[in-house]
Structure 1
Amino acid sequence: MPHRLKIIPDIIHEQKLCAMQADGRVDEAARRMSYFNVGAIVIVDDRRQVIGIVTERDITRRVVAEGRDPTLTALKDIMSANPDTLRPDDTAEDALTLMRLRGYRHLPVVDQGRLVGMVSVRDLYEVTKLSLEEAIDRRQQSGKTSE
């Protein structure tokens with residue numbers, strides 16, 4: 001497990017941010033999420049301060065399942081306000097622990113209150129997988145040299 005890897009730059013780097021303001025509509029958020037191939041969008045104010053998050057699950061449960069019109073529904077009406085966040089220097093372990101305890105799949109990353117990234121379970125899985133593969137390769141290499 002890559003305990004010491006920092007969220008930025010080890011997990012997230014060169015990420016295009018997917019964010020909207022609270023008065024944006026759900027249909028536009030869904031299009032942006034599809035375009036960026038992400039499962040969540042961060043809701044920010046005019047200063048890029050994080051005020052909420054909307055996930056695919058929120059859209060499914062709070063719009064589609066309730067028969068609401070996504071072209072008329074504002075993000076502020078379905079967002080989870082004041083979401084938990086990570087700092088850039090938090091570790092992969094910090095992120096996984098918070099995600100496991102709270103049942104999250106996505107966490108915004110903020111620096112001095114401003115959005116700087118988003119980390120997902122998928123990002124953490126990929127880094128963990130690569131770290132394990134490297135550890136296996138090192139063990140195999142050290143086993144070959146001791147023969």
Structure 2
Amino acid sequence: MKVLIDSNIALNKLLKQPEFFAGSNTIFNLAEIGQITGYISASAVTDIYYIARKSLGKTAALKAIKKMLQVFQPATVTGDDIYKALELEWDDFEDSVQFIVGESLSVDYIITRNTKDFSSDSNIIVTPEQFLEIITNHS
């Protein structure tokens with residue numbers, strides 16, 4: 001099963017945000033043991049680093065990013081992806097890019113805490129809790 005995680009899932013894990021850590025951590029663990037194939041868009045990595053650096057400091061943020069990229073493969077964002085995302089005209093451009101990247105990878109799910117920001121009726125947009133329920137029923 002292939003998944004793309006949104007930047008908020010990575011930040012929940014890397015910053016150990018108490019209210020969201022458990023679900024995000026479980027998703028990281030599933031990818032680490034190979035139960036799922038995980039991706040993160042290359043464009044999100046820079047945003048994650050920027051936010052993590054503010055909280056963790058440069059050295060710890062770089063270490064966290066390197067560890068994350070051992071678990072989640074960076075997914076290329078092409079010029080075509082950007083143009084397609086612009087055509088969606090969603091309120092949240094970053095999420096439209098995530099959606100297009102996920103489509104180009106043919107992921108089964110895009111995991112995010114902000115499902116409402118994805119202006120799509122697609123059933124591939126799920127929260128960590130929804131995904132964990134799906135994968136539990138799938139096993």
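Any read-out appearing in this document is the output of simple, stated calculations on the displayed coordinates, not a laboratory observation. Only a predicted model underlies this, so the values are computations on that prediction, with no experimental measurement involved. Cβ atoms are built from the backbone, for glycine too; each structure is taken alone.
If helix-only ellipticity at 222 nm (-39500 (n - 2.57) for each DSSP H run of 4 or more, over all residues; to 500) is computed to be -11000, which of 1, 2 is the source? Structure 1 accounts for this read-out.
Have a look at 1, 2 and say which one yields 0.05 for FRET efficiency 1/(1 + (r/R0)^6) of positions 67 and 131 (r between Cβ atoms, R0 = 25 Å, to 0.05), as calculated.
Values: 1: 0.05; 2: 0.75.
Source structure: 1.
A value of 117 for volume of the Cα convex hull per residue in Å³, for residues 35-106 alone, calculated from one of 1, 2, originates in structure 1. Out of 1, 2, which one gives 1.10 for Rg/Rh (Cα atoms, Kirkwood Rh) as computed from the coordinates? Only structure 1 yields this read-out. Looking at mean count of other Cβ atoms within 10 Å over residues 11-18 for structures 1, 2, the greatest value goes to 2. Here mean projected area of the Cα convex hull in nm², for residues 51-90 alone is compared for structures 1, 2. The highest value is that of 2.
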